[in-house]
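Values in this text are rule-based calculations from the coordinates and carry no lab data. Predicted model only: the values in this text are computed from it and were never measured. Cβ atoms are built from the backbone, for glycine too; each structure is taken alone.
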Structure P
Amino acid sequence: MITKITQESINKTFNKYSRQFEGVKEDYFGLLFISNKFKMPLEETSTHIAFGGNDYGIDAFYFDEEKRNLYLYQFKWSVDHMLFKDSFKRLINKGIEIIFGSSFQDRHQNQVIVKLKSSIQENKDVINRVFIHFVFKGDIKKAEQSTVLSSLREDLETKFDYRLKNFFNRDIDFIFQYISNEKNIGTDVQIKKHSKYEIVFEQCLDFSSGENRLMIVFIPITKILQMYNDLREKFFDKNIRSGLGEGKATNKEIKRSLKKIIADEEPSENFTFYHNGISLTTKEEMTIDEIEKKITMIEPRILNGAQTVKILHQFVEDNKTDERLIEKLSLIKVLARVIKSPDDKFLTQVTINNNRQNPIRPWNLRANDEVQLMWEDRFRESLGLYYERRENAFENMSDEELEELGIMEYDAIEVTHFAKTLLAWQGETDKMSRISEIFENENYYKETFRDRYFDVDIRKLILFYKIGRKLTAIKNEILRKGYNKYDYLKHATNLIWALLVQGLLNDDELDKYLEKYGNSLGVEGEYNKILKDIASRKIRTIFGNTFTKRKYEEYLNDKKYSFLRSKSTYDECMENARKLYRWDKSNY
């Protein structure tokens, strides 16, 4: 039984030993935890703790000789699991390399790293398992559900698996766990089980280049279906989008071919000839048994072929009462390119080049960026809303999967619409009409998805996002109140959106709006009325005062409306808003 660590015990230990061990107060959380867990005196435990910096993501370690287990620890005296993000990165980028046979040295490294490396070398032949424990005060389930941490964890596990096999020159069990000081003390922490699959083949082409490896085999589609049924949307984690809609011509052809095979109107081999094949990657180093002719894959991810998987699953669901189904499907094989690489950027490029049979939009290429993963976490954890960073992902989620993720609403935030929302808040009306450039240009992209937005009241973003869903009705309201005087408004969509954002920010009732309308994606009737009121009364007047200038009248008379999308026009409108209504521009 591990005793729960308290702030009082940390304070007491820090006050007693800080002059001897140094470090900061939070370091003593790890000191007490290790001392308690492994029944060691604090003085002895101190040699296993990283007091201070340069720890490469390792705060403590312990080698259990009896169990032959090596334990590596990272501690956070906080309930915020996102604080582990940088710890993951330090381990992935340098920590693993410097601990397990580094090609570089750091004379400033923390002394606990020196001792850890010595311990590993001394016990190299007897270590059987390596545990990494991330210990904090928060909710393990929330940490497990985090898209950002899950992605980093997968990168860490992939790199660890690869490095351990090379360092020990034998199979070493590697287990990652979150441990909560608050909720899981004295209980067994569940070890994450990895899905394992064996691919039996008759022939195999094997090609390697450096650390990248490619094997080409034929896989029964029943095995692909099994992978998807086990992993569900996780199967597409490495892809830039989820399965495409059923209406696509390719999907119709796949269904048609499957129906003919089931009905004995076509040999199963034809499907192999017709289909281009799929591409897979696997979590761990692939194992290949030439004698038994099989490949072992752990936690596979599909890089290309998502639509095949989705349509196959749907076909099975539609025809599951057909007694011939499983027997016939077991005869069908598809060409599979199984790719293993420790370089995640390389895998991303493979994914991009394997998905060019369908148009790739700039925002598809950003689907797995860390900032997009963070927004997925932010919306889910704060409001129970789904952020659709991967195209078609939301429509492919079942009610049960959404419920498991904690999604409270059957609607999704679209990535391009959200980008326009942020640009509207910034007043970048010209960029709103060039949304592809936002995702293509690195500077534009970073400026749009600024880190600072993670700190704002997320309900504001929902309020502003919903404006974009009602712009047609809002423009019609301005036209109705203006007796068709403003027929150019159809070209001022982005300008109206941006001004409405500032109108809300300068409204004395904003806090009330946040409470009533900032928690869901549905546009409430009362909120719709508020937006129409601001637009028809104030924005209409702002336009009237701004566009009476000669230069604008000439543009309007000549029906040259491009000025309505310019940043300078927005700035002039805001200057008039300041004079008329004392609006102050706010970007945050």
Structure Q
Amino acid sequence: MAIVRMKRVGIVGPADISDEILQSLQGIALLDPVPLSQVEDPPSDLLSQRLLVQRVIHTLEQTRSEKAARKTAPPMSPKKDMALAEDTVKRVEKLTARRTELETRLGSAEKEIQQIRPWGDFDPGDLDYLEQHDVFLRLYETDQAELSDLDLSRLDWHSTVALYAKGRRLGLLALRIGTAPDLDLDRATLANRSLSQLQQEQKAIRQELAEITAQLLKLSTHTPALKALDQRLQDRIRYHEVRSGLGGDTEIFALSGWCPTSRVGDLRRACQNRPVAFVIEDPDLEDDVPIALRNGPLVRQFQPLLKAFNLPHYREYDPTLFIAPFMGLFFGFCLGDLGYGTILTGLGIWAQRRFKPTGEARLALQWLVILGIGTMVIGTLTGNLFGVKLYELFDLSTSKLLFSLNEDPKKFFYVSLIFGVVQLTVGMLIRLVRYVQEERWQHVIGSLGWLSIFPTLALWATMDTPWPFVAALLVILLFASPDPSVIRRIGGGAWALYNITGLVGDVMSYARIFGLGLSSAIIAMVVNTIAMTVVDSFGPAGWIVAVPILVGGHSFNFLMAIIGAVVHPARLQFLEFFGKFFEGGGRAYAPFQKIEGE
């Protein structure tokens, strides 16, 4: 089993050394604590500080350009790194507050410009100057219908402008000497500044916003330090939670948690020479034991796929070992092209070298490389290279390797169903082994009945002998639902017999491997055919059009095929395969971590 074995560890000691013990446990990061008393909420200032840091990180990552993303701050000591992060938080908060203020002012200025632009560039103060000399200029909003009903003869001068921002609205400039015009129209809302002043302000605001963006881009190089500060705050919050969850009283403390069996000795050594007592116990059946996975180098890359679905519980097998070969095989047949596999492998290797990811991201990229290599192998065996049939190019017999799958889709279809029979049988075998280990013998007999379905159906089809299949049905009827009550046993068995149709449906689900593999190959060939038709029609000049068709068509097919080759084989793992043995529901092992930099 690839699930790490755990021990429940209890630690009891004098209350005055509890902080010292907790700090020692943080340093080795082995104990996943279980609260023994009600956990208090962390201090609000600690939570708000972490939210602020996360907001700053989000702001910088949004602002950061591709060029800036290549730069990082030079390495510093932990204390200087924390000081840099705290200073960066203050500066980013100040810059973002100023940016928000400027964006509000910019919005107001743009609105005022829209209002005043139709009237031209004039200083609103000039209107007051004219009125002091008995020259009254009024600006109104109207439309053609209202304008035609007005008596404008009392005005000394008037003119109209189109208010584009108002749709079909018109602007009326009305001038009268001696007394102000008195028209029954809506007065225009004007800014208290001229158009040129507003445009200058708009330009200045945009320039300052650009400077703020440049400063944020420069500060984005400090993102690693900010993430370290975020981790530090997270660890402090975790420390408070663990501290508040200790059992005991004013004289003693009690701490309980889970530790990998192989590391219990390290846990003891971390607390040596201190007056504490250890209690080491095996987990009980009802315990919620945290899950840590341990797999080899070719299997651990598939762990992120399992974690995205559900972790197993402690008493189960880790299914990663069984996912890896089937997922690689199914993906290879769904994509099924040597050229596409080479591109995927190259992209995975390039991304690892370019971004140097760690943790789950690194495993995910390694997973893509493994899938790409698998696709290259399957593509070579089936003879596909960007839609070109290699066996035709090199005049090879289609009876060799897997070439015949391309020439006989019916055979490819049957092979897909065989994949389903094999994987579902493996799932039922895993369930059988669990029943044997748990000594649930009647369930063992029922599982043997289910395992007999496919072989007895094959005997019936090839030898015209239905009786082995009937015997398998009888075993399922009597043992699929073991119960002391005969009525419940027969009822559960009858329902299980009905579920045989579901088993057949599960097998048919594997036909999607055939569908995806065939469609990807057909689209690639169609793209090639279209491109070559253009070349045949226009000669060498046709390559000008054919090359974009080839690049665009194969790029689209590659992306769509990748999505399908991940989603549908994953669905076969999680629904059809896992449905035969997997329960899930485990929680991840989360050891108490050291606060970095302290």
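Quick check: -20000 is what I get for helix-only ellipticity at 222 nm (-39500 (n - 2.57) for each DSSP H run of 4 or more, over all residues; to 500), calculated from one of P, Q. Which structure matches?
Computing helix-only ellipticity at 222 nm (-39500 (n - 2.57) for each DSSP H run of 4 or more, over all residues; to 500) on every structure in P, Q gives -20000 only for Q.
Consider the structures P, Q: one of them gives 32.1 for Kirkwood radius over Cα pairs in Å as calculated from the coordinates. Say which. Don't skip to the answer; put the middle values down first.
Numbers: P: 27.7; Q: 32.1.
So the calculation was done on Q.
Work out distance in nm of label points 7 Å out along Cα→Cβ at positions 100 and 444 for each of structures P, Q, then name the structure with the largest result. Walk me through the numbers before you get to the answer.
Details: P: 4.2; Q: 6.8.
Top value of distance in nm of label points 7 Å out along Cα→Cβ at positions 100 and 444, among P, Q, belongs to structure Q.
Rank structures P, Q by relative contact order in percent (Cα under 8 Å, 6 or more apart) and report only the one at the top, that is, the highest.
Q
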